[in-house]
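Below you'll find a set of structures to go through.
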Structure P
Amino acid sequence: MFEKITKDMLKFIDASPTCYHVISNMETKLDAEGYTKLRESESWKLKAGGKYYVTRNGSSIISFQIPKKSFKGFLMTASHSDSPSFKIKENPEMTEGGMYVKLNVEGYGGMLDGPWFDRPLSIAGRVFVKDSDNSISMKLINVDRDLVMMPSLAIHMNREANNGYKFNAQKDMQPLFGDIATKGTFDKTIAKAAGVKVSEVIGSDLFLYNRVKPTVWGAGKEYISSSRLDDQECVYTTFEAFLNAKSTSHTLVHCVFDNEEVGSGTKQGAASTFLKDTLERINEGLGRTREQYHTALAQSFMLSADNAHAMHPNHTDKADPVNRPAMNKGIVIKFNANQKYTTDGASEAMFRMVLDKAKVPYQMFTNRSDMPGGSTLGNISNTQVALNTVDIGLAQLAMHSPYETAGAKDPVYMAEGVKAFYESDIDVHM
């Protein structure tokens, strides 16, 4: 079981080089499973027992299943579609020394810089195309070949490189596109990938991505490595749980938000009104009153799913003295006294009861008391929709590297634990 879901997850990640591909691939699956696509710009006609989804910006999606009878509240998960990368700037070609063409890029999110060097990279994202009737359409693109690379400076030219070096984003991290003969061909490359003429492309959101394929490795094949495990591992496993779960008492909701890596403060981020708007429209679409909406929220629960740090084999001192997650040991429940994570004693207790009943292993994560951690989706989305929430994830190494590592067994633990959550009959009275 764990081998199948792990291998399927790695295939999904490999086919999802950007947030836009994540959502497109999820839409394909939802369509095949009989879900109806809704549009925010149109009225919604919902019915009990219906299955629906809605997207925003092509990079965030909320899917939901309505029970056949009236429901108590919402059971939902939230994860994010974006990962740290480099965004291609406008007019990206830069010539250098009469020999090279580089691309002008800027960092997106808080990435580890060093691992981006000396590995094959390509470009993917979306372009906006002017159609013959003067309308605009969006096309996903993936050049899907080894296209660019960031070459390191040789040790002979920087003898102090191994003693610590601060990379300059504008000088050190501009990828090599080709020799001088390729000048003027970037736009043609992108247009060809979109299947259109250069003159038809009038806008784009393009990113670099790592071309190294996902792999299963280790003496016992116990580890996996891939790009974008943070947070596509949680996206995929919670999505599988959502599709396989059934509830007679709650509306099940699966949320994937964009822009978590840059603070979520966008129209499609967790800090936006996307979740609030969707939940309100579900309530209204079923003919329920405003008071029924608020009583449903009071009996609702969210799992904020974003990966966690495993104890590092070479830096055990960086982990908390007692809460030290390990790969392949199950779902990680995350805590922070300053509410960077939303977990409190009440939400912990409720989720632990679900996992114990389902016999799914779990462990705890806290940062060292002298080492602040990052925030995630739960506390941000709660500013728009106040819910009982627990922050969870799966243990991984090298977070925010272009090639991250996690446990091969953990995807099945997440899928089983989240499915048990979706199928639980949670009563919230706090």
Structure Q
Amino acid sequence: MSAESSVLSASAHQASAPSLSSITFEYLDAPQTLLGDSLRHRSMVWTRNGHGLVGFGTAARLHTHGEERFARARAWFAQVIEAADIIDPINRPGSGLVSFGSFAFSFTSVFESRMIIPQLVVGRDEQGAWITVTGTAEELRDLTYEQALARVNAAMEDAAIAATDPGTIKLTSGQLTAGSYVEAVRKALGHFEERGISKLVLARDVLAHSTSPIDLSAVVHALTERYADCWTYSVDGLVGATPEMLVRVTDGLAEARVLAGTLDRAAAGAADPEFAQHRLFEDPKQRNEHQLAIDSLTDSLNPISHGMSAPKEPFILQLPNVWHLASDVRAQLRADATGALPSALDVAEIFHPTAAVCGTPTKKAGVLLRELEGLDRGPYAGPVGWVDSRGDGEFGIALRGGILEDEKLMRLYAGCGIVPGSVPEDELAESWAKMRPMRQALGAE
């Protein structure tokens, strides 16, 4: 099944749904390192602690942009599911017909949001592993498990690139220089009262120039090894390891991990084991920033759910580069008038953008962001993840990552929450700490 022969694509103005068939097989005697062994330069990835999905090839895709990007994606995927013939004896989240997705942060972005249905998916969860093959009915006629395995091996070979020396990385300013970022933070602090804004998340970018082609599989491998507790993603050149789950939907249960409040672990005093407790958990500025993010999410979740569970206090999430204040929120989703529950893609649209990546209130913050940042975020801080034909899925916020712009150039992004009392130079330092995962994965640390 060649990628060229079976790709069915649609643009924002021609969102015709392809007629697909999908067959899922239990992956017998799957190796414990299944997902890690499957990573390739051109594979699509969503994984955490050895579980998740790796996709190869493209059976169908949609590109769209603007304010209606989520609505078009939802409508297109619904049409695909309605027309599809799906055989899925596994019947668990991520099995059967699946689409990976990556969405622009802003409706003004020139980046094209996308939905991609792979030709092949290798999946693993706590119960086992599976292989899903998707294509036309003719391509899948009489497909056997052995043939599916052979296709996976061929797809992995096709998705790899020739091994080269890692090369060296040089970092340069992106659309916003370090000095410009510090000035943008100062300006933001001066606008809070007049604009009615209590928090603004300002981002900056850095360019990573490599002397050799960048192998995304090596980057993803490095991220999964060092940041195993994060959700590592790779979709069409967008790569990273996000600590923030925008939403996970499983059989009508919605879960989210909210992060706001950050402390660079490099600043920790070796003689103070309670450094994070004192400087993060007990810091009024950090706690206020975190509460704004929690309030933003619960306000969005309330109209579509019941039985919400949100902790009274956050916990300290320890990552190799930083500490965060974190809270896990969960709620049972409400069915609509037809009895249908919101899908992961539905909820991702409702939640985006959160206060953790935009500000409070989000609409006013979004306007000020476009005035002060001076950059197109593209997919940075937008939803990235997957959704299946049942509506189950996981979308993280595309943080701690970058996007490959050509074979030797990657653009890295990081953002910081600005609240009254923020120190511009401290926020710049925090942005460097948040870029550390990608700098390490690229060998630029």
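Readers should treat all values here as calculations from the given coordinates under stated rules, not as data from a laboratory. Because the structure is predicted, anything quoted here is derived from the model rather than measured. Cβ atoms are built from the backbone, for glycine too; each structure is taken alone.
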**Request:** Supply the structure label, taken from P, Q, corresponding to mean count of other Cβ atoms within 10 Å over residues 313-320 with the calculated value 15.9.
**Result:** Q
**Fill in**
Note: semi-axes √(5λ) of the Cα gyration tensor in Å, for residues 65-208 alone at 42, 24, 14, derived from one of structures P, Q, originates from structure Q
**Message:** For mean projected area of the Cα convex hull in nm², which structure out of P, Q has the highest calculated value?
**Reply:** P
**Prompt:** From which structure (P, Q) was FRET efficiency 1/(1 + (r/R0)^6) of positions 201 and 401 (r between Cβ atoms, R0 = 35 Å, to 0.05) calculated, if the value obtained is 1.00?
**Reply:** Q
**Comparison of P, Q - label where FRET efficiency 1/(1 + (r/R0)^6) of positions 73 and 233 (r between Cβ atoms, R0 = 30 Å, to 0.05) is highest** = Q
**Item:** Identity of the structure behind 35, 24, 19 (criterion: Cα extents along the principal axes in Å, for residues 305-352 alone, calculated), options P, Q
**Value:** P
**Fill in**
Value 20.0, calculated as mean count of other Cβ atoms within 10 Å over residues 89-96 from one of P, Q, is from structure Q
**Prompt:** Hey, Rg and Dmax of the Cα atoms in Å, for residues 33-136 alone derived from one of P, Q reads 21.4, 70; which structure?
**Reply:** P
**Asked** With mean count of other Cβ atoms within 10 Å over residues 241-248 computed per structure, which member of P, Q shows the largest figure?
**Response** Q
